[in-house]
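Structures given as structure tokens follow.
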Structure P
Amino acid sequence: MKRKIVLGFLFLVITACFTGCEGLFGNCKICSLNTYENDNLILSQSEAEYCDAELISIQAIRPTTDGNTVTKWECN
């Protein structure tokens, strides 16, 4: 009986080790900093994945406008 409990516990521990954190929390998005001029995309920085607090802080950044140029973070 003890052996079954120990094997069951070990199985759960090993299974938890192979589970990715992204699947558990799932609060991640891929974001890029894009610059538009007259509503036309002129520059897009490379995309990167942001999660949790870092994602929230990026989404809180307001677009920057300079004449006809708008720079903003876009996440999907």
Structure Q
Amino acid sequence: MGKENETIRPLNVLKVNKAGKAHIHKVIVEECGGHEIPYVINASTVLLYNPKLDLKSLLASIDVLKKEVKLRI
């Protein structure tokens, strides 16, 4: 990747209001299989995913996302 100060150009953003509620774009809801979206979180990243995916498919999707992030830098 290169320099530490390179920024990633996001596709879009989730906006959170003062009450802590966020609007999740229709595309994300559809891709994640509906209104109950599981997630995994660590100190700097959140992964929303479709609960219907098996582990192999989820990991393959993460590999695709890694490539996408590299393209967006």
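We did not get these values from a lab; they are worked out from the coordinates using the rules stated. These numbers were taken from a predicted model, which means no experiment stands behind them. Cβ atoms are built from the backbone, for glycine too; each structure is taken alone.
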Comparison of P, Q by FRET efficiency 1/(1 + (r/R0)^6) of positions 10 and 42 (r between Cβ atoms, R0 = 35 Å, to 0.05) - largest value held by: Q
Parent structure of the calculated result -0.52, -0.61, -0.69, given that log10 I(q)/I(0) by the Debye sum over Cα atoms at q = 0.12, 0.14, 0.16 Å⁻¹ is the read-out and P, Q the choices: P
